[in-house]
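**Student:** Take a look at the structures listed below.
Rule-based calculations on the coordinates, nothing more; no lab input. Fair warning: this is a prediction, and the values are worked out from it, not measured in the lab. Cβ atoms are built from the backbone, for glycine too; each structure is taken alone.
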Structure 1
Amino acid sequence: MDVRLEGKTAVVTGAASGIGLACAELLAKAGAAVVLADLNAEGGEAAAKRIDAGGGRAFFQQTDVSQVESVRRLMDAARQRFGSVDILINDAGLQFIAPIVEYPEDKWNQLIGVMLTGSFLCTKYAMPAMIERKWGRIINMSSIHGKVASAFKCAYVSAKFGIIGLTRVTALEGAPYGITANAICPAYVRTPLVEKQIAGQAKTHNIPESEVIEKIMLASAPIKRLLEPIEIAELALYLCSEAAGGITGADLSIDCGWTAH
């Protein structure tokens, strides 16, 4: 499907790498003006420059999505630069692995703050522009861990479950204004976030790093491979299309069959 997004502005968080970067690049290719948001200024600036050099329109805004004023500045900058906010992809995320009894409270607050509170704040401050234009697309990156749990990931799992709940409420509130809201729930994707987990999982489960992908990450997946970021971005692009206008409040799995059991 050839999705065209000329005249639309997309804000993508976590856009300096991984899924967020793939989404930003693909939306730009489809004609959207893209605002890349991330804490990683070096990676974000470089990505925005590559998009511009390739004929797209993009700029980078360093953002801490867990902080209200930082999110307000992001949405204000998007509107000032491109005139609107039509598409929001909430992808900013991080991971920390430890048993509940050893889980540091500051790490719990950090993960919940970035992924769940961050998705709420970005949605809150993006929606007014969408309501004005009577059109919007909000895509939240949940996870297969928003549907099933794994040990040692209490904050991540809690945030991803919460994102699905936020998505459904947003869908109900956005429907009268032509705004759809959906959650994408991938299994393990080949991103820097997943690569960092390999060492942590090896330590937690006391196995070599070489065995983590097969024995831990892909143990429940009939299709034994990591997903690629572009696969997630392609679904996000479809959800931005007019053809997907009837899809809202959904949590869409790309999980290599994980939940088929």
Structure 2
Amino acid sequence: MKLPIFQVDAFASGGFHGNPAAVVILKAWPDDALLQRVAEENNLSETAFVIPRGGAFPLRWFTPETEVQLCGHATLATAHVLFTRGYASGSAVAFETRSGTLGVRRRDDLLELDFPALPAASIEPPAALLEGLGVRPSEVLLAQNFLAVFASETDVRALRPRFDRLRELGKVGVIATAPGDECDFVSRFFGPGVGVDEDPVTGSAHCTLVPFWSRRLGKGSLGARQVSARGGELFCEDRGTRVGIAGRVRDYLAGEIVVDWTG
């Protein structure tokens, strides 16, 4: 069976920046084991599988190790593929996902996610988190992921995590964040428990980052950068129970894969 596949850099500020995601077009769902094997073979932080059809398009995301509940950059990548390859028309598209209905709309040269806000609450940090980061944050909070707050962008850039210790946290990721030198805030994201030691740019993390920094800075619209090695640029808006997360997308690869549905 041959399936169309595309690789796209999401939240990219230029060539070879942002977060690469694979997008595979399906007509029906195969066994989950096959989806996982394809994601493992692609060996990117996320592979998105989508079924183009009327209404909201079914969409799922897999890391090389597991299916995830929510993924921003691969959703942005999927919307880009649907818009540019003739699978969707107009200025907006909706997806049915494990996190409910998610929307993406075109805004000039940006694509903008409409995602649920996931505000975090202060907690006492577990030992594995502190030992994994190697530096004690000024504050630790928890939503779907840990949020470790630091004093400066320099602190976040200087982190050299022990991924073996962070893996002990299970499938809960770690967001490290601080005020930005040239933007409102910066972040990095570590997810060794789902097979991604450091994610280049993590849209879903901004479901927690946006409400946190919006309250902290008293701003509804925020500029953000993820300061991974590849780096990424995000344009964010606090909408109460929802967040807007926008970025630019660049094509990298288009082709087809050959898979055996029988295993």
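**Student:** Among the shown structures 1, 2, from which was the value -5500 of helix-only ellipticity at 222 nm (-39500 (n - 2.57) for each DSSP H run of 4 or more, over all residues; to 500) calculated? Show your work: numbers first, answer last.
**Tutor:** On the way: 1: -13500; 2: -5500.
Among 1, 2, the structure yielding -5500 for helix-only ellipticity at 222 nm (-39500 (n - 2.57) for each DSSP H run of 4 or more, over all residues; to 500) is 2.
**Student:** Taking mean count of other Cβ atoms within 10 Å over residues 138-145 as the criterion, which structure among 1, 2 has the greatest value? Write out the running numbers ahead of the final one.
**Tutor:** Values: 1: 25.2; 2: 17.8.
Across 1, 2, mean count of other Cβ atoms within 10 Å over residues 138-145 peaks for 1.
**Student:** Given structures 1, 2, which gives the highest value for relative contact order in percent (Cα under 8 Å, 6 or more apart)? Present the calculation step by step, with values, prior to reporting the outcome.
**Tutor:** Details: 1: 19; 2: 23.
Once relative contact order in percent (Cα under 8 Å, 6 or more apart) is tallied for 1, 2, the winner is 2.
**Student:** Where does the value 23.6 come from, among 1, 2, when mean count of other Cβ atoms within 10 Å over residues 82-89 is the thing being computed?
**Tutor:** Numbers: 1: 23.6; 2: 15.5.
It was calculated from structure 1.
**Student:** 15.8 is what came out when mean count of other Cβ atoms within 10 Å over residues 154-161 was calculated for one structure; which of 1, 2 is it? Mind showing how you got there, number by number?
**Tutor:** Values: 1: 22.1; 2: 15.8.
It was calculated from structure 2.
**Student:** Out of 1, 2, which has the highest value for distance in nm of label points 7 Å out along Cα→Cβ at positions 42 and 122? Walk me through the intermediate numbers first.
**Tutor:** Numbers: 1: 2.3; 2: 4.0.
Of structures 1, 2, the maximum of distance in nm of label points 7 Å out along Cα→Cβ at positions 42 and 122 occurs in 2.
**Student:** Compare distance in nm of label points 7 Å out along Cα→Cβ at positions 74 and 178 across structures 1, 2 and report the one with the greatest value. Please list the in-between numbers first.
**Tutor:** Values: 1: 2.5; 2: 3.1.
Structure 2 comes out on top.
**Student:** 0.25 is what came out when FRET efficiency 1/(1 + (r/R0)^6) of positions 26 and 130 (r between Cβ atoms, R0 = 35 Å, to 0.05) was calculated for one structure; which of 1, 2 is it? Please report the intermediate quantities before stating the final value.
**Tutor:** Working: 1: 0.95; 2: 0.25.
For FRET efficiency 1/(1 + (r/R0)^6) of positions 26 and 130 (r between Cβ atoms, R0 = 35 Å, to 0.05), the value 0.25 is produced by structure 2.
**Student:** As an exercise: distance in nm of label points 7 Å out along Cα→Cβ at positions 2 and 210, calculated from one structure in 1, 2, equals 4.0. Which structure is it?
**Tutor:** Numbers: 1: 4.9; 2: 4.0.
Only one of 1, 2 returns 4.0 for distance in nm of label points 7 Å out along Cα→Cβ at positions 2 and 210, namely 2.
**Student:** Now for a separate question. Who wins on FRET efficiency 1/(1 + (r/R0)^6) of positions 66 and 218 (r between Cβ atoms, R0 = 30 Å, to 0.05) among 1, 2, i.e. which is largest? Mind showing how you got there, number by number?
**Tutor:** Numbers: 1: 0.45; 2: 0.20.
If we compare FRET efficiency 1/(1 + (r/R0)^6) of positions 66 and 218 (r between Cβ atoms, R0 = 30 Å, to 0.05) over 1, 2, the biggest value is for 1.
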